[in-house]
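Peer 1: There are structures below to look over.
No value in this document is a laboratory result; all are computed from the given coordinates. Every value quoted in this text rests on a predicted model; they were computed, and no experiment measured them. Cβ atoms are built from the backbone, for glycine too; each structure is taken alone.
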Structure I
Amino acid sequence: MLASTTKRLENRIALITGASRGIGAAVAKHFAAEGAHVILIARTIGGLEQIDDEIKSLGGSATLIPCDLNDLDRIDNMGPSLLERFGKLDILIGNAAILGTMTPLTHYKTKSWNEVFDVNVHANWRLMRVAEPLLKLSDAGRAIFVTTSATKNPKAYWGAYAITKSALETMAKVWASELKNTSVRVNLLSPGPTLTKMRQTAFPGESPSILKTPDTLGDIFLELASHNCEAHGELIEFQ
């Protein structure tokens, strides 16, 4: 995959959350194949190291940041070190999320409810604050947040997840509006049914054979991350 002479993300710096597996890992490998240096954030050190090995075997490069996004202060502290080491950020992929407990709204434990909001909403807000000045230092800063169709058709027992993703969508669109006079572009991507661990948890009886793999999403992420992406403040639904 890295044999191509034309790499569309050459010399770009991309930060990806939830990068140790699933969609985040697939995007990391796709971006690295296109020449980006990828900064990978996830809780699982072993998972990060495995993706790092795969990227290196293809000739790509990565920086690993083991981090539980519930540790919100840790996110705030990333800004100065990213600026010192890389001098800018070209691409932010807000992919990490947790499903939480699938239960009636009134049955949630407070701790579980707060954890879903911390990872799905508050962590992304903290990332926006950290990333904005770095993205503005890029000639074409790009931010992409992963959302879900559960926001369009809220169903029983999907409470915290659907609610937090709805909040993420509004937050990203507000941020996009605030950045409309800059070179930064902010968009949302709803990938649709995809073979991930979260999907298997939410639909345990579903046959994996009917789902697309995360690798199939690489090109749409690449399109939204590219210099010539004109979309801004949009929610793109992958077909």
Structure II
Amino acid sequence: MCHFLISLTMVSALILITQREAYAIRPFVTDDARVVGKGLAQMESWFISDREHLGHNVLGAIGPTDWLEITTGFVHGSGYHGADIGYTITGPLFQLKTLVHEAKPNALPGLAFAAGVLSPFGSGLLTPKGVNTFGYMALTQALFNNDLLLHANLGVATADKKTHLMVTPITGFGFQAQAIAGLHAVGEVHYGDPYDPISPTGETQIGFRYFVNDNLQFDGTVGRHIENNYNYDQWWTLGIRIVSPPLW
């Protein structure tokens, strides 16, 4: 399996050579003002783990136009402590994102709007209580020839708690700064997660992104809850992002 993954990564790096600006954001919660691009497909996959859980997130997106992105995905994993022991899965998620203004260096910020729905299906710990929805605005300011990117989000998420509809604000600020060659430092502070509206909390993450090229990227982060009322207040992530050559 290890040799297969290494071979797959090397093949991907050789095949995916189309050059574009890349602003990939997940596993960060603070989103960016970009879309994948007309005729392109994107896959983002990352593991997240703390002292009690291991999760695997998969998001796939496609660009029917140069201003619209359609995303779907799911999350699955397992708990290995206390009542959370066992396999769990939920999804799919559906999201539409529209690009209003592209982020360009030393110009007006890029602007995008996103809205989506989380289906009520699942098994185990991650099973939602009902249909959840979200919508937010994303801003991206590009500086110094894209060597520094600043991201800001503002929106709301709703969660069906059976007895009432829970409405949570979504706010976030993040950055990406080039360090050496393809290596970038990244960080964020946010409150609320559109993909997890049932558990609003303040969180912060910091880590790296490494761009092999604009079609292949690796990332890793460490994060923690700002409030200290969680048993698993720290976690880590490790992920990959792949963008296809033009499909049409």
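Peer 1: Looking at structures I, II, which one was distance in nm of label points 7 Å out along Cα→Cβ at positions 155 and 171 calculated from, given that it came out as 2.5?
Peer 2: I
Peer 1: Tell me which structure, out of I, II, gives 17.7, 53 once Rg and Dmax of the Cα atoms in Å is calculated.
Peer 2: Going through each structure in turn, the value belongs to II.
Peer 1: Tell me which structure, out of I, II, gives -12000 once helix-only ellipticity at 222 nm (-39500 (n - 2.57) for each DSSP H run of 4 or more, over all residues; to 500) is calculated.
Peer 2: The value was obtained from structure I.
Peer 1: Here's another thing I want to ask about it. Of the structures I, II, report the one carrying the highest value of distance in nm of label points 7 Å out along Cα→Cβ at positions 59 and 131.
Peer 2: Greatest value across I, II: structure I.
Peer 1: Check the numbers for Rg/Rh (Cα atoms, Kirkwood Rh), for residues 27-82 alone across I, II and tell me which is largest.
Peer 2: II
Peer 1: Here is a further query. From I, II, which structure was mean projected area of the Cα convex hull in nm², for residues 75-122 alone = 5.7 calculated on? Numbers along the way, then the final one.
Peer 2: On the way: I: 4.3; II: 5.7.
Working through the options, I get structure II.
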